[in-house]
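Just below sit the structures, each encoded as structure tokens.
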Structure I
């Protein structure tokens with residue numbers, strides 16, 4: 001089963017469906033993983049009801065950070081911001097479907113940390129956002 005999930009990660013890394021930048025956008029935030037240099041920027045466009053209409057990410061890094069960002073963007077389209085705010089670490093891990101050590105966990109959670117900092121309108125991203 002892990003092989004299937006690894007294939008999904010590689011596919012989202014090599015052929016992301018949600019890579020790019022939105023201009024104009026309603027929400028944008030970017031941050032780095034200082035441990036490995038991964039970088040993620042997220043742009044969201046909302047509809048008149050406050051639901052995510054479009055979601056794109058840009059950045060660079062390892063397969064896990066980039067694939068998790070692509071999977072995350074795919075999962076939030078159509079959702080209200082209040083639901084996006086409720087996403088947790090386990091949601092990302094379920095999307096990826098493989099066990100990760102502490103260093104790779106930071107890679108996988110970078111996009112969620114960036115997303116939540118942007119949605120909450122914070123000036124700085126924090127690891128506490130993904131617990």
Structure II
């Protein structure tokens with residue numbers, strides 16, 4: 001495994017629900033992750049495009065720009081030429097099967113927030129390569 005696995009891996013949480021982002025930040029910080037939070041879709045995309053992160057947790061329901069639009073721009077080499085981060089979709093929405101499959105193909109992981117505690121999320125991120 002990578003020598004910096006939880007040794008200060010940088011995580012960007014793009015999440016507009018402060019309660020959820022705070023829970024994630026606490027659980028991930030305890031595991032040694034450096035966590036930044038963006039609560040606005042447009043700012044989340046700009047921050048993600050700095051390519052300073054190892055993992056991006058991306059909520060689908062964001063103000064000013066949806067997670068689907070953010071994912072599209074992150075995967076477009078013309079808009080985001082060098083993205084090293086793994087992108088994990090976080091949602092509570094029950095997507096239609098074809099939409100979920102399309103998102104899962106673009107993402108490096110897909111998490112239903114209501115089905116995973118913050119500690120389980122940290123365990124999951126520990127396993128992300």
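Worth pointing out:
- Value 2.7, calculated as distance in nm of label points 7 Å out along Cα→Cβ at positions 23 and 47, assigned to which of I, II: I
- With helix-only ellipticity at 222 nm (-39500 (n - 2.57) for each DSSP H run of 4 or more, over all residues; to 500) derived as -11500, matching label from I, II: II
FYI, it's all coordinate maths here, none of it is from the lab. Remember, it's a predicted structure, so these values are computed and weren't measured experimentally. Cβ atoms are built from the backbone, for glycine too; each structure is taken alone.
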